[in-house]
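**Student:** In structure tokens below, several structures.
Values in this text are rule-based calculations from the coordinates and carry no lab data. If you're wondering where the values come from, they're calculated on a predicted model, not measured in any experiment. Cβ atoms are built from the backbone, for glycine too; each structure is taken alone.
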Structure I
Amino acid sequence: MNKKISAAVASAALVLGASSANAGIIIPAGEWTIDINGNVNAYAIMQTHDDTTAMTVTGGLAGAEDANGEDTNQGINTGLLPAWLGFTGTTRQNDLDVSWTISMQPAVSDNISSGDQTRPLWRQAFLTFGDKSWGQVKLGKDLGIFAGNAILNDMTLLGVGAGGGSGGNTTLGGIGSGYIYPAWKGQFTYTTPNFNGFTAKLGITNPNQVIDEDQTLTVGGVGPSVYQDRYGVEGQLEYAFDAGKVWSSFASYKVTPDSTALRDSDATAIDVGAAINFGNIGLVAYYYTGEGVGTTSMGSLGVDTAGNERDSDGGYIQATYVIPSGTKLGVAYGVSSLDEAAGENNASLLDKNSRWTVGAYHPLTKHLNLVAEYNNVQSEAQGGEERETDSLSLGAILFF
């Protein structure tokens, strides 16, 4: 892969879950080394929706005509990776590598006339300590373990993927059409030393509130409250080698609703993936399966109205090629499927979201990449109703 593109992807990976700094603006500060890092990106996104509002797909990602019959929309927005400003400090004390990271993610677009409505995100605040001889401990908020590699190897991390318009902090990329969002979670995570390419990590995570059948937050919203009476557990095994890496991760959560109408449920999932490079060719293959985890985000549509668990699975394949000019051309197909619970008959419930992405990512400079993407997103309900959205996005992303 072209070195400039590789550096950009590596920077994205560092921003999304890095525990130590090695690619930003480095400032020595006494016993500490401070790394200021991040990115700014913006895309003009143009969408066309092919179906009417009469077609309901609960959990579908594709859009539809509005009540006035309008089937197109445009906006300027960040892509899958939000604009980012991160600060990391590292030091070596008492035979320990110690670090902290705090970051914020401002938006580049808004929908109201003043342009002052959208608030920044705060996705990272964690510390780490450890040594290469015995591993590392992370305490605080960072990217989740399960499906983390799925999003970090998604080529739309440098672009848009599914979703669009304006006013949001991010688009969806391949979230909900190839993998479940790993989310940003408070966690205590241990990572082993590197054993000839093998590493493992295991963590307990804050059991973030799930989403109920009506897609409303179950705490502070319309739905019933949910007792967080057990930590989530997530883990991963990974083997990295010269040409790439293979991995498998899992997640386990327990949901205990405060409602006699709903039963307790378990949310469990496992995945497997591989990312391999052959010269200028890059290949990624990923698959996940789960019970009670739903689709798009962890727990969304994971159970029916009685609390019975639904099965789900999905994955994506991706191929990229770097041409002599340095431009990376890529194509990807992803799908996320959801099954009805035993005995359920819900015609409007999502059956699957699928996505085709064709993209071009050109390194204009060492840090600046121009991006063009075409995305086709289709949503199909259990009863056969379908929606489809085509989108074109043009923009740039700059890492520092």
Structure II
Amino acid sequence: MRHRCHVVTNALIAALFGAWGLVAGSDPGAAQTPPPRAPSVLVSPVASREVTDTSDFVGRVTAINKVDIVARVPGYIEARQFTEGHLVKKGDLLFRIEQDTYKAQVAQQRANLAKAKAVEINAAQQLSRGRALLPKDYVPRATVDQQTAAQGAAQADIMEAQAALDQAQINLGYTEIRAPIDGRIGIARFTVGNLVGPATGSLATIVSIDPIYVLFQASERDVLDFKRRLLADGPANGHVSVRIRLPDGTPYATPGAANFLDIQADPSTDTVAVRAELPNPQGLLVPSGIVGVQIQRGAPRTALLVPQSAVQLDQAGSYVLTVDDQNKVEERRVTLGAEQGSAIIVASGLKAGERVIVEGIQKVRPGLTVAPSPAPSN
């Protein structure tokens, strides 16, 4: 009986340990580990669009007209009639020099002219009488000759007095210094009360604003390309389209056209000066300022573009990571062309519509499955 109890007890213990082992071996955390989540990336399709090859330069803005305002007669500045930095029109009064002295000179020369005319009238009358008496031998011929000379001298004195009066009136007019061109006027270098004259130097400077020039140095290769296009298209259509980028990086809205090539190259840089003319109604282009210049090279063509953020570089060259229809990553070696803003031309290695990774590249590798999302369009 006792032996049978031991057998039952051993069997029970074995059953309990078996049940414990079954429970311990069925750990759900160890047997059912969830698979890792696919990394999220942003993708952008390879775009096909029309592009134009361009060349970039650094240009300097130059006013078409620039005038230094100078006093043409000496005197004290009596008034200044403009606001510095504002636009002025041709003929606007800028400075006025004290006029009393010059008005007096005009009055004096008018008196001299009147006196000369009176003398001439008297000389003419004397000559007339002499010529009337000469046939009757009442006066000698020498006297008539003297009267003729006197009348001629009196006429010369009139012309001299008239010229002096004209000069006095011109000098009086110079006391009002007016704008010779339309444009923006700079700082006044002399204030009211200062004595100025021809030797004083510039009183202020006016620069024309609209239109305006941009000067830049182009390589001889670009110049040759332009000339070949000119020959191919004819003088009526051959021109270089010029686009400007402002100092803050934003593009200037209105394009211009190159209208002048220098007649010789600079031997120190092997470049040729090029001048472009652009409209500037808002005055955004400031004379003597620096701007970016972009000129068109050749006719527009169709090309594939990808965002520059998609392009990677290693020792073997440039590559991008693409995502196929099964969302698997693939490495593609590419040949790149010119930059087009935030995008770059791909000459080979991709097809239009393929998806390239633009964000999250550091989290993936070729062959890995990813969770792609469209990148926001620019």
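**Student:** Comparing distance in nm of label points 7 Å out along Cα→Cβ at positions 255 and 367 across I, II, which is largest?
**Tutor:** II
**Student:** One of I, II was used to calculate relative contact order in percent (Cα under 8 Å, 6 or more apart), giving 27; which?
**Tutor:** Computing relative contact order in percent (Cα under 8 Å, 6 or more apart) on every structure in I, II gives 27 only for II.
**Student:** Which of the displayed structures (I, II) returns the greatest value of Kirkwood radius over Cα pairs in Å on calculation?
**Tutor:** Comparing I, II by Kirkwood radius over Cα pairs in Å, the maximum is at II.
**Student:** Let me ask something additional. Thinking of I, II, which structure, once helix-only ellipticity at 222 nm (-39500 (n - 2.57) for each DSSP H run of 4 or more, over all residues; to 500) is computed, gives back -1500?
**Tutor:** Answer for the origin of the read-out: I.
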